[in-house]
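**Q** Next up: the structures, one after another.
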Structure I
Amino acid sequence: MIALTHIGTYLPERKISNLDLLNKFEVDESFIRNKIGVVYRTRKEVHEKASDLCIKSFENLQEQTPLNLEDVECCIVVTQNPDMNIPHTSAIVHGALGLPESCACFDISLGCSGYVYSLSVVTAFMQANGMSKGLLFTADPYSDIIDENDKNTALIFGDGATVSLLESDQPGLVALGFDFGSKGASYKSLISDGRLFMNGRAVFNFTASTVPISIRKLLEKLNLTKEQIDAWYLHQGSKYIVDTISTRLGLDRDKVVFDMYEYGNTVSSSIPLLLSSDLYKIQKGQKIGISGFGVGLSWASAILEKV
């Protein structure tokens, strides 16, 4: 049994205020707070890369639970904005942290659905290979590809990173089941070739129609009802998206976690950032739902239980 036991996080101290951009983008404060849900966006330093953010999130993990590096058996980085094309960013992180040569390293190129996909991949990888400790990093510094004059993207994305410690036979969150999917025919709705482009309406329509189906399908597969889920951690695409999914599923709003006002949409890091605040509060036997959706277009949902 592989469980998620700890989450280290990193958010840059530097922030950009969307309230300073109201006139530039011809929007009001209500739009910023109630539709987008991003008041400030975190920004890394220009010279920093995905690996730098990963390492800072690991420093936070070490403050929570000192880890013997020699015990780490796999190191995985989820990113679509790697340091460079070659080598894989996980190799750079491996070298910077001084992980053992016996540690397996690979990257997973997924965005907003990446954390949920990767929980399944890494859990299965560790189980298949008899591993006891693994590190799952997320880092997507979108500030490197954002057009600051594009209203569709400039007000949304922030920089951040996380690292999840996965361990065998330890108390933590264990996956009960997953649901995955892709709509590759619509990949151009959210695309980057040096600069990020997003068809906001198309992405919203995809999300609003697909994610509720995914979650209902997963609950049915696990013979669970939405009332049996104690909290929901949905990808923080925007407040409007999270509110729409919650409404269409008929979720208890008190169970839906939202917190991106101070840092923005951090892509693959959004779900673990949310979870990091509550991880130690979740009681044994409680169940939570997570769902990521976006680039691909892709989606992934999961139900986790505290054991």
Structure II
Amino acid sequence: MRDVKNPALWLLSPFLAVMGVFFAAPLLLVVGYSFMTQHYPGGVEFPLTLDAYIKIFYDTDFDGNRVFDASFLMICWKSLQLAGICTILCLLAGFPMAYFMATRPAHQRNLWMMLVTIPFWTNLLIRTYSWMLILRTDGLVNNALIDAGLIKEPLELLYNDFAVGVGLLYSYLPFMVLPIYANLERMDWRLIEAASDLYATRWQTLRKVTLPLTMPGIIAGCILVFIPSIGSFLAPQLLGGGQQMMIGNKIENLFGQAGDWPFGSAASVALMAIVMIGLMIMSRRGGLKELV
């Protein structure tokens, strides 16, 4: 190893090779496709053009004139809304769960960890179909409410934003619980006792001691939930009945049914840009610095 000028580079070479083949190359391929021309019925061809990015904002009428079209922007806005709501709900539900797990005796924590990760043992497609059986008009929820006498007619719980939100919350809740739990488990609980000795209420202790100390875990959980939920397409497709369009569904349709690979690639680049802008905003506010 003495003859090697930069041993660290040799040690990192397997990681760099994997990242280059499985991350950088596909990313460059998508970016390259976004500047090419659509080839019918699918694929791309030369010449290079910006038409795919123009389609994000404009459509072409029967006369060949470009007119402003806000449909894709509305899909992006709805995706941001659903992803934001999903992140907030995951935080509200995940923090108490993580706090409960961290305050259990040490010999019980592994059991609670296993219970949280059990959903990952089953394919996401099967889990999403299970929610369709639960939320449909003759499903478990409606039948239970009717049998209890709370309602007379079945509620429309499926194929709407509510069903999509439930699917996203169920799918990504563990991604919020685990980082917060890992942070709480390493927290110095003597600080909580000190706050109690100084006559701080439970709310004051939570707001001024617990939350600041667990903020890195909260930020990590929010990132892990927001990024995949904004590009999710399985929950909107199945639980939304294809009527609740998100960016993931739009990209899948462009590559599949429409065969417009350049526009699909441009939409993918737009999705990555939205995520990067969000991360940059968090970085400027100092959120990501707490993770280091």
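Each value in this text was obtained by applying a stated rule to the coordinates, not by laboratory testing. Values in this document were obtained by computation on a predicted structure and should not be read as measured data. Cβ atoms are built from the backbone, for glycine too; each structure is taken alone.
**Q** Quick check on the output: 1.25 is Cα Rg over 2.2 N^0.38 Å, derived from one of I, II. Which one produced it?
**A** The value was obtained from structure II.
**Q** Looking at percent of Cα pairs over 14 Å apart, for residues 170-241 alone, point out which structure of I, II has the largest value.
**A** Greatest value across I, II: structure I.
**Q** Quick check on the output: 1.01 is Rg/Rh (Cα atoms, Kirkwood Rh), for residues 18-201 alone, derived from one of I, II. Which one produced it?
**A** This value belongs to structure I.
**Q** Here distance in nm of label points 7 Å out along Cα→Cβ at positions 58 and 266 was calculated and came to 1.8; which of the structures I, II was it taken from?
**A** I
**Q** For structures I, II, calculate distance in nm of label points 7 Å out along Cα→Cβ at positions 42 and 186 and state which one comes out highest.
**A** If we compare distance in nm of label points 7 Å out along Cα→Cβ at positions 42 and 186 over I, II, the biggest value is for II.
**Q** A further question follows. Can you tell which of I, II yields -9000 when helix-only ellipticity at 222 nm (-39500 (n - 2.57) for each DSSP H run of 4 or more, over all residues; to 500) is derived from it?
**A** Working through the options, I get structure I.
**Q** Name the one structure among I, II that log10 I(q)/I(0) by the Debye sum over Cα atoms at q = 0.17, 0.20, 0.23 Å⁻¹, for residues 50-113 alone of -0.58, -0.79, -1.01 was derived from.
**A** That value comes from structure I.
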